[in-house]
1. Hey, Cα Rg over 2.2 N^0.38 Å derived from one of I, II reads 1.02; which structure?
2. If Rg/Rh (Cα atoms, Kirkwood Rh), for residues 154-193 alone is calculated from each of I, II, which structure is the one that comes out at 1.03?
3. Taking -13500 as the value of helix-only ellipticity at 222 nm (-39500 (n - 2.57) for each DSSP H run of 4 or more, over all residues; to 500) derived from one of the structures shown (I, II), identify that structure.
4. If mean count of other Cβ atoms within 10 Å over residues 250-257 is calculated from each of I, II, which structure is the one that comes out at 21.2?
5. For which of the structures I, II does the calculation of mean count of other Cβ atoms within 10 Å over residues 218-225 return 20.6?
6. Out of I, II, which has the highest value for distance in nm of label points 7 Å out along Cα→Cβ at positions 58 and 298?
Structure I
Amino acid sequence: MKFGVWVPTHFISGWDPVIRQAAENPGQLLPGNRDPGYQLALETIQACDAAGFYTTLMLQRLNGPDAEAWIMASVLAGMTKKIEIMTAVQPGLWSPAMAAKMGASIDRMTGGRFAANVIAGWNEAEQHVYGGTGLMKEDPAARYRRAEEFIILMKRLWTEEVVSHDGEFYHLHNASVSPKPWNRRTPPVYAAARSEAGLEFVARQADYWFVDIEQPVTSFEAAVERTREQILGMDARAAKYGRKMRYAMQSFIVHDEDEAAARRKAESIHSAVSIATDPRQIEVGLIGSAARIAERVAIYEDVGLDLLHIKVAPWRTGIPDFVQNVWPLIPHRGTVQ
């Protein structure tokens, strides 16, 4: 099992005391004029990089107190050694050529550590404020057609010398991206989707799918079974296109000395998290002692999960606790080579 970690941001962890205080006091800086939110992100990702985590994801949320995703990703890329730098990108806010150029640049500078998380989009206000082309709410499936065309063009620009294209959403004439990604590879694409149109888009174009257990579940066993069903369903979809998917899932890790203490901690997290934190990330069930969490990680691996993308609370103490106490017990840890 490989592990990924979110870059701590206000949108996904506004409950964290450091992030909350930074948002409430935007003019307050640390000694050396360092932004406290950036400092927490740097400490977190460097600790995960040193431990051997496989990837990290910088979410793109333009409205609000979070740093711009590509800027943060570029800074973290220069401050880490092995961890994959996954950056969220929304078609409609970026052109495929610009995303390909920025992604190739990060990939080249890091020796092949860039990945893209392509998001079809949901925030109409961001599209309007930041000059996007809109979300086409009258035709939700169009968002996925645009995302698919975006990925196709991005990959072509990474691998072909000159690209011309006249499509539904994008038009390119003799476009090129240079330099190409490191070793002329094609960086991986991660995506999430729930709708029929979205699932078909993922099956055709993504390398990793963020598995969604969809309905709330009442037990760890139910979460595992739902995960198994989702993976089997996507395997069948991808097979229609001659493809093989890899699977990631988002989860909170809630560790304590025993099950009861961890459950109490999980309940407090559940009540405190922001609306952006889906409670199903707790219902995945990675709650309990270090041995229990490790055992459950192995079960998820057995049903076909390749990567767990985690959050902890609070970040500053949660990551060191996980790395020291839980990480050594994880079987078959997949790390960056």
Structure II
Amino acid sequence: MDGGSLQDGQDPRTGRPVNFPLLAIGSAFGGLDLAAGLVMDILAGDPECLPHPVRLMGRAVVAGEKAARRLPVSPVMQGTLLTLSIVSLAALVPALLIHLAGTISTLLAFCVSVLLIYYALALKCLAREAHLVAEALEQKGLEAARRQVSRIVGRDTSSLTESGVAAAAVETVAENLVDGFLSPFFYCTIGGAPLAMGYKGVNTLDSMIGYRNRSYLQFGKVAARLDDLCNYLPARMSLVSIALASPLVKGPPVFKVMKMGFNEGKMHRSPNAGLPEAAFAWVLGTRLSGPISYEGQKHERPYFNRDGRHPAAEDIRRAVKLMYMSSATGIAINLLVINVGMALLFGSI
């Protein structure tokens, strides 16, 4: 075999022998799998025709909820057991797949890891869906735009105005910069594809049972709090990454975005979602957040950049551009935080 090819049991970057433990800090491939998965996501997104691990997680949550609710324990404990089961499976199954693939071929293990990381990231898919909302607003009318934005938001959309549709899309882009990219990237940097998929399990649970209504207030409490905890640091890194990206999209000064984003974002009911949304509002110069309706019930929320203009279709496209720029700065911040943290942890500093 020539010198440029992969041999079984070798790191594809250094050629040194590697093992494939079920769980490990970082990737056995020196980050090459993370880079390859990121490139795949940016180029291809998530084709709806292909099976997706998150959809499998969703089916597991539905089946698991039915079983958990029959257990003779409190709703909080039922939800806790479901949460622990789903998150454990979401992390351990990918770890086992990579481990088994590594016993056959290093190249196969590398490909499995890349594929899992590709599925964990969601930049291109989010950008595509947001652009479809903008196109619907401009070319197909308000009703079509309402239907399109309902694909990516959980709020009631039937009474949204054109600016309401645009605001919903921009807010989703901002929030999912964290949920769909910065958080899974962060956990992948720490624990490779298995930890990134474990995070996706947490996020899937929160989106399905983390509601504050009669059915899920107790049952989904642990899932919701775990999601808050997992996103806590990435959400705060997102504020810095969005602020650093502001000059790249001709937005306000970096420190103004950080100051206003933090001061207004912390007023949001969520400890995390308000930070990127408020920062986006100030970078784009638009008013975001405010009262919304879920399942026919009105919920009060503070406005971000209250004196900003009402968002329009073009602001959705600007939000997507800001998302990509913030992802780039976020990668640098993420790697810096991880490297400094690991150095402190292992006494290199």
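What follows is calculated from the coordinates using simple rules that are stated; it is not laboratory data. All of these numbers come straight from a predicted model, not from anything done at the bench. Cβ atoms are built from the backbone, for glycine too; each structure is taken alone.
1. II
2. I
3. I
4. Label of the originating structure: I.
5. II
6. Structure I gives the largest value of distance in nm of label points 7 Å out along Cα→Cβ at positions 58 and 298 among I, II.
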